[in-house]
Structure P
Amino acid sequence: SESINIRQTGENISSRFTFTVVDSAGRAINTEGSVDVQFSILKGPGGGETVIPQTVSTNANGQAVTSLFSGDSAGVVRVRATIERTDVGITIISDPILVAINGGFPSADRFFIGTANNNIEGFGIISGNNSNLEYDVVASVGDKFGNPVKEGTAVDFRTEGAGIIEGSALTNEFGTAIVKLRPDGSKPTTDPSGIGFFTVKGKTVDENNDFVSKDLKLLFTTSQANITINPSSVNIPSNGAQAFTYTVTDLNGNPMSAGSEFSVSVATGLEAVGDVGFNLGDFTSTGAGKTEFGFTVSDTDDDSNNEVGTSITISVKSASTGSITTLTIQGTRAKSGGWSFDPKNSERVFIEGKK
């Protein structure tokens, strides 16, 4: 297979190829046996690619020569040659030839860089050889027609404020170039967006040899969390429940890194519902569902009416290093009454508790 480029790139936009017609003995036919060869595109990207000429008579060497011209779309083209021998009722079909049409130059409105998450664990951490602290930064590079650029197009990367990033990468067949970003121990504090924020920059070159660039704002957050809860003690009312609100941030007041695990555990005889077990989404600002959460704890023990000590624990596990931060509060649960088992008559009876 060969490759050409889409038109309007200033590079090679056509591919010339030759079909040779032979007789039953494997010898190329001469001019006396000349036949017409019809060329057709079996499948292509549909961007206006064409074969010129479409019908060619074989020459003295039994050869038929034609050319494929690219259109505005990148992709693979399959070209086939057909000979119709109406005099003997035979159709001869060749194996298809494959020609790849490459994309054009990068276009500013089709160049983007991104990561799976914008909030990543890394503030004050050195990645070293920890693969859990490597983050892919991906550049998507298209031409002005929306095709992937030519495979092997170079994209350069750098950071401002934090992190170490691989300096460059080449695009693949899909127009993407991928590099690794690693925490380098830095603690960014000067970005206008706040503590922990920094910038990744990517750039390439367009058809006019001008730079095409994009910036990506990311947030490095700490491995440890800062947890607060209100109220700060447990006091389950008689036959009732108690509501709690809690906040979780990293040590700089930002949301924890995307994917951090949150869990709330309660002592025996209690049940918690609400924000009690989940993985945090990708957030770079504070607020409800990002740093502010809530749950309600209810007494589920029907067989004990005694006031007893109890506890609630909030646990936060960071996404990349698995660092765990916990907060435990203590208190009591009590019931004014409830069902109890009376061994004298083997019945469940309701006992009045203290008010």
Structure Q
Amino acid sequence: MSKLELLDALRGKRTKAVPWFPYTGVHCAYLIGEKADDYLKDPDLIAKGVLFTAERYKADGMPLVFDLAVEASALGCALEWHADNPPSVSGHPLAEQSLAEAGLTVPTARDGRWPVVVEAGQKIMQNKGDWALVGLFCGPLTLAAHLRGTKLFTDLVKNKELAAEIISFSGRVIAESARIYRDIGCEVLGIVDPVASQIHPDTFREFVAPHCQEAIDVIHSAERTSIFLTCGDASKVMEDICKLGVHSFSCDEQVNLNYARDLALHYGLGFSGSLKLTMSLMLGMVDPREDAITSLSAGGSTGYVLAPGCNVPYNVPPENIDKVLDAMAWHQKYYPHYPDFKGFTKTGSDCSVL
């Protein structure tokens, strides 16, 4: 467990060992024998789950929560709660109303479920070990989809002015989320925008990139480390993600890790991924140990963080993650670790004549 190794890797630096960042959201609830819905409503349970999971999985970083409905619920979206998943958004306040008609304003740390998150974060910061606490918040496009519903996707083409208004508002909301996590003390802050993988690069540049900037400015002005997370096949927007100005990005198994690595090295960024959530960690149909070794071999030792592709499902068998830990130990001990040749100005050779 090493917070410094994680922070260095996320900023694109070479590390002695590859850091490990399990995106365990409600899986923490499973490990302590709690239901996901009860867990996410109780700051004591959240703190207990995160602290236990960090030690159990020897993590270098842990999300405070991985719940993309926190902002939405604070804005009046109806939620459907689940015993084995984070809540899902079931009601969209802007589906039939404008922002002005709905009277929506940017939530603060006193609104919605933010007080639960803040209290849990404070408890964790007082008791955690040598690992980074990560504040993950909803990205502007995903939050706009929570507010508007599926109509947002036709708006992006047919009613761009309305789409821009909602996404711009969402950008201001997530900037406040960044401030809340900053004030908790989170060392890493992440924008999570899974919907971003479903749009054209031009749409990403027009609607997503500009409305991430205020949140990124909040993170960097506090000298914290930033990350942008998306899931699905985000290959077509990966280069645009690299140009956002964040320190690092995360991708899942649908993005070729060699491609992600080459982009990260080109732009001097950190990157994380991409253990297979379903086939490997959940079902074990792909051996988790072999899956981890494949990712470790592709990722290298410059700017790379081993991580699942997205939020770890509630009831992933812990023994499958134990196999990942075994792979990391094997990789560190036996895999060739070459010196960093970037700083070398000339080559030399030694000859021995027998």
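Values in this text are rule-based calculations from the coordinates and carry no lab data. Note that the structure is a prediction, hence the values are computed from the model and not measured. Cβ atoms are built from the backbone, for glycine too; each structure is taken alone.
With mean count of other Cβ atoms within 10 Å over residues 24-31 derived from the coordinates and found to be 25.8, which of P, Q does the value describe?
Considering all the candidates, the number was obtained from Q.
Comparing distance in nm of label points 7 Å out along Cα→Cβ at positions 152 and 184 across P, Q, which structure shows the greatest value?
P
Given a value of 12 for relative contact order in percent (Cα under 8 Å, 6 or more apart), point me to the structure among P, Q it was derived from.
Clearly, the read-out refers to P.
One of P, Q was used to compute Cα extents along the principal axes in Å, and the answer was 118, 60, 32. Which one was it?
P
Using FRET efficiency 1/(1 + (r/R0)^6) of positions 144 and 168 (r between Cβ atoms, R0 = 25 Å, to 0.05) for the comparison, can you identify which of P, Q gives the largest number?
Top value of FRET efficiency 1/(1 + (r/R0)^6) of positions 144 and 168 (r between Cβ atoms, R0 = 25 Å, to 0.05) goes to structure Q.
So helix-only ellipticity at 222 nm (-39500 (n - 2.57) for each DSSP H run of 4 or more, over all residues; to 500), computed for just one structure, reads -12500; which one of P, Q is that?
Computed on structure Q.
Thinking only about FRET efficiency 1/(1 + (r/R0)^6) of positions 216 and 240 (r between Cβ atoms, R0 = 35 Å, to 0.05), which of P, Q has the largest value?
By FRET efficiency 1/(1 + (r/R0)^6) of positions 216 and 240 (r between Cβ atoms, R0 = 35 Å, to 0.05), the leading structure of P, Q is Q.
From P, Q, which structure was FRET efficiency 1/(1 + (r/R0)^6) of positions 104 and 120 (r between Cβ atoms, R0 = 30 Å, to 0.05) = 0.75 calculated on?
Value 0.75 for FRET efficiency 1/(1 + (r/R0)^6) of positions 104 and 120 (r between Cβ atoms, R0 = 30 Å, to 0.05) corresponds to Q out of P, Q.
Between P, Q, which one scores greatest on mean count of other Cβ atoms within 10 Å over residues 40-47?
With respect to mean count of other Cβ atoms within 10 Å over residues 40-47, the highest-scoring structure among P, Q is Q.
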